[in-house]
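Listed after this line are the structures, all set down as structure tokens.
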Structure P
Amino acid sequence: MPSSEIVQLIAVAAIPILLAVTLHEVAHGLVARALGDRTAEMMGRLSLNPLKHVDPVGTVVVPALFLATTQMLFGWAKPVPIGVRNFQNPRRDMVLVAVAGPASNIVMALIWALIGKVTLSIGLGGALGAFVIGMVQVGIFINVILAVFNMLPIPPLDGGRVLSGLLPPRASSRLDAIEPYGLVIVLALLFTGVLWRVVGPAVQSLGGIMQSLAGF
């Protein structure tokens, strides 16, 4: 890809990606605070400043390596700290905190779809119109990907947290024991192509709905 196209892609994708990742993490912290845990707030993580949520490895090094070697984008932000002991009902409340992240991505995808609908309705054209539509397309795609991917029932992904909170205690403990190997499992699924076969249909279906709402 020519360097000029790379610069254009970064310009279009930067805002949607930063918002998707940042608000995902902030959503976890906001729900945790509402349920009695102020850990994220006290550590300054309820911030819309993307730098507060950057993981040097997961947000910078790994995505750069993936783009350079596979032309795929993969990475993660710094998880919001959660003090489970501060919850009145830890199992239930942890499920609610976990769901908040993917739910925020669905809401953001809907907002991007609305922006796309308005942009097309008013007939915004030229370079500005193309730029906005480009951001809308990236915003829908990245938020749908994050929502679906994070709901995989593999700890430490949000879906793993949700499943752990819904399972009986003994089964929950066995699932939680997988957490140290969760990243390895996800990477193995990614490199073998299994990951996309699992999440692809849901991403395409949900993404198609969002694009229809936008009028694409």
Structure Q
Amino acid sequence: MESIEDIKLKISDKTIAVIGAGGLGGYIIGLASRLGLAKIFVFDGDLFSQSNIDRQLYCKKQTLGKNKAEVAAESCNEVGVTEAIAVTGFFNEEYFELIKDVDCVIDATDNIASRLLLERFGELYNVPIIHGAIDGMYGHVAVVRPGEKTISKLYSGEEIKPGKTLSFVPSLIASIQVSQMAKLLSGEKTLSKGELFIVDFIASTTKVINI
């Protein structure tokens, strides 16, 4: 494996998009923005509410009622390592052209329709997707390269609303997603086709399965 400095150098000219700036997305943006990437597009059309305070990094009394993407991007730009651009709408086909040249997209959405849309975007523009999801005390991560259909395989059934979670669950899953992104963009080994990295916080276990 390359040294830390080699990895940072190799990703210093890369641009990514993070879709969602809430539970998973906030931690992803905070971590990714300190790696020295060239640019991060931050997407979210939602506003912070009181119910977000327990698990969303950028939610606090001062940001209640503010757009999540704007708050996250502003925080990143204050750090000053990576340029962050806020897109204050929910990701849809109209935004495909805006981010068609990004090197990677990190999925921090919370519904099947958005995840399948990201998979289709990745296939259209040959962009890898770092998928992540949480449900209560569980979470998983997958690296989805164009054409692999991992997200379609995962979400082929009826949508089930995720259970409530605790602050440390999205933070860890986000860390795994960012680590996979950094390794992918620097040419290091990542999760392979069809591999799903699963974290069980109740049993304190991790495992990788093939789907």
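Only the coordinates and a few stated rules stand behind these numbers; no lab work does. From a predicted model like this one, the values you see are computed outputs, not experimental measurements. Cβ atoms are built from the backbone, for glycine too; each structure is taken alone.
Numerical summary
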{"item": "Structure with the greatest value (metric distance in nm of label points 7 Å out along Cα→Cβ at positions 113 and 177, set P, Q)", "result": "P"}
{"item": "Comparison of P, Q - label where volume of the Cα convex hull per residue in Å³, for residues 25-104 alone is highest", "result": "P"}
{"item": "Entry that produces 4.5 once distance in nm of label points 7 Å out along Cα→Cβ at positions 169 and 193 is calculated, selected from P, Q", "result": "P"}
{"item": "Top of P, Q by distance in nm of label points 7 Å out along Cα→Cβ at positions 81 and 97, largest first", "result": "Q"}
{"item": "With semi-axes √(5λ) of the Cα gyration tensor in Å derived as 22, 21, 18, matching label from P, Q", "result": "Q"}
{"item": "Identity of the structure behind -9500 (criterion: helix-only ellipticity at 222 nm (-39500 (n - 2.57) for each DSSP H run of 4 or more, over all residues; to 500), calculated), options P, Q", "result": "Q"}
{"item": "Distance in nm of label points 7 Å out along Cα→Cβ at positions 17 and 33 - structure with the largest value, from P, Q", "result": "P"}
